[in-house]
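Once you scroll down, you'll see the structures, which are given as structure tokens.
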Structure I
Amino acid sequence: MRKFAFVGLASLLFTTVGWGSEPKRADVLAVMERVADWQMAYPASWKADEWHNGALYTGVMALAGISASPRYHDAMLAVGEQQHWQLGPRPYHADDHCIGQMYAELFFKHGDAKMITPLRERFDYILAHPKDHNLSFDEKKNPDRLDRWSWCDSLFMSPPVWIRLWQATGDRRYLDFAVEQWWVTSDFLYDQEEHLYFRDSTIFERREKNGRKIFWSRGNGWVLGGLVRMLQLIPADHPARPRFEQQFREMAASVLACQQPDGLWRASLLDPASYPMQETSGSGFYCYALTWGVNAGLLSREIYAPAVLKTWSALTGFVQPDGKLTHVQPVGFTPVTFDENHTEPYGVGAFLLAGSEIYHLSL
């Protein structure tokens, strides 16, 4: 009875957003595999342990969890072996931690300690030698600014690794660090009026052409994605969980209000007219996070499901016949215009994460 009621609602929602018919799980999976296969066939020039690929790996792991083919899991296992399960070279830099999400998730599957031994050594070093300087992003005043989570992207790159290491080892120090430092960064970068994150402190006083504050789409997508990957594991009875859930709902509402009629978000959330180009990386992370929120019961299905289904429809429209995902803003830290044919592995990672949640929504 419950299943039929849901299917009826789902059909209504899909019709509302213009799909015409309910997308099948097989179709969602097929386009995810096509995009992942293209990316693996045409790897970017970034090093395997850099964040660009680390973000991709989170999506490939999500795909591996639903695909019948072992090739995605095997590809990630091969990366880990080739890297000897090492993180990037900079001890404190959040970007160099990102690949650890994939290592930890492979450990959950295989239980092989070698997969997380270098990760644990790195984080134990950080705990033994903590950094406590301020979060200013002014390089001249704060040359060690990248040794803490001083930019919003870092909340996707590092905290989800720390909490996964806690899950893998039971050592609560990793959980405590992730939670404590998340809120240090949030207190610094989160705008309590707009319920969005500044990218870093250099953006605080800058304004868009329309006079609004600058809130970069992908930057806030990194944060919402990071929130999801924290909330997946924070215990229900943890004293900080309500605060995480509150921030997730606040950001979700603000992001939803910025969605454009085509289902996507522009590079600048509060001044989309100045950046009219359609953009898939920030939109992919929003699709992932908001759909997860619906699936997890934290967001209203009635309000958010039509929005994310519209986003997914738009995103799949930028998948070329060979599987290349286009309209990905290049590496940056503010809204910019760019070549619409551009792609990046992190954009593919966001797409795959989004698809993995749409897959579960499409019952």
Structure II
Amino acid sequence: MATPTVLGLDIGGANLKAATRDKRAASVPFALWKQPDKLPAALADLVAKFPDAEELAVTMTGELCDCFETKRDGVAAILAAVRFASGGRRIRVWSTDGVFVTADEAKADHLKVAAANWHALATFAGQYTFNRPGILIDTGSTTTDVIPLLHGKPMARGRTDRERLRSGELVYTGVRRTPVAAVLGSTVAAEYFATTHDAYLLLGKVAEDPADRDTADGRPATLPFAHARLARMIGGDAETVTREEAAGLAEEVMDKQIRLIEYGIAQAGGTLRSILRASELPAGVRFVVSGSGEFVLRELFARGLKLDRDVVGLGQVRSLTDQLGPAVSACAPAYAVAVLAAESRS
């Protein structure tokens, strides 16, 4: 009997992502915190793009949105939206116990499924470490997950967002939505004038999109407007701050984000050392990188990451973009739950 087609869903606060095991993927922007009442219809539209899907495998991070009083409320609302969109299909939800649970079980034990997408991705990514100690680094639009892996399994010290922030396994920095002020601190205006997306537009790391107005000032995601937004961060405008000066500020943004991520990697290395009871990591640690911000991680390793005695370069990195393609890598947690759900049935 053929295995049913499983559609993986990753339901975030800013994007809805879907993927199947055969590497079809779709990501749509959706500002959940602004319109939680429209989530059921938005999910139904996304599911409709995959008419052959017979089962839904779900993970989420959107429960943290401030449109919900509590994470319990957020999980319940997201599960209700998935039920609406499912059209009666079977629903399974990934938990940080490393297993799928039913929607009812997920609602009853909400903290096990809240923001569990990192765990699903790390469980999937473990296959690329070839039983060596490893570290998964997934950089998206808003956050970066840095997860230690051992014997192909996630070995994170934290399970919830709160715990993972403390452990350094959740680095709240991403390549689109992070305010520049949150990256550069007191050296720039403490205002929501520009985001990291503007920095990477100006550096040519992401493409212009005149139709995209999901920016700090609501004007298009183009080079002239990115220049203007970054200029305001240093008290200027597009007339008083040159494009070159704004690009220099963008370089500072990337440099600081790289340092923030390096800190998370160092923390993950410390976790592995503690588990292995070693003063230094063994040679041959594998790194797996993914996400829409993978270009920042490539730059990090191109510069050389100092970890214990070794300088880690690109040669020790396995890219999910290279393995799966950019569209699937950008939807990596959705793809992970689709694969894990299909494998759990076989």
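If you work out mean count of other Cβ atoms within 10 Å over residues 108-115 for I, II, which one comes out largest?
If we compare mean count of other Cβ atoms within 10 Å over residues 108-115 over I, II, the biggest value is for II.
Tell me which of I, II gives -17000 when you compute helix-only ellipticity at 222 nm (-39500 (n - 2.57) for each DSSP H run of 4 or more, over all residues; to 500).
The correct label is I.
Since every read-out is calculated from the coordinates, none of them should be taken as a lab result. Everything numeric in this text was worked out from a predicted model, so none of it was measured. Cβ atoms are built from the backbone, for glycine too; each structure is taken alone.
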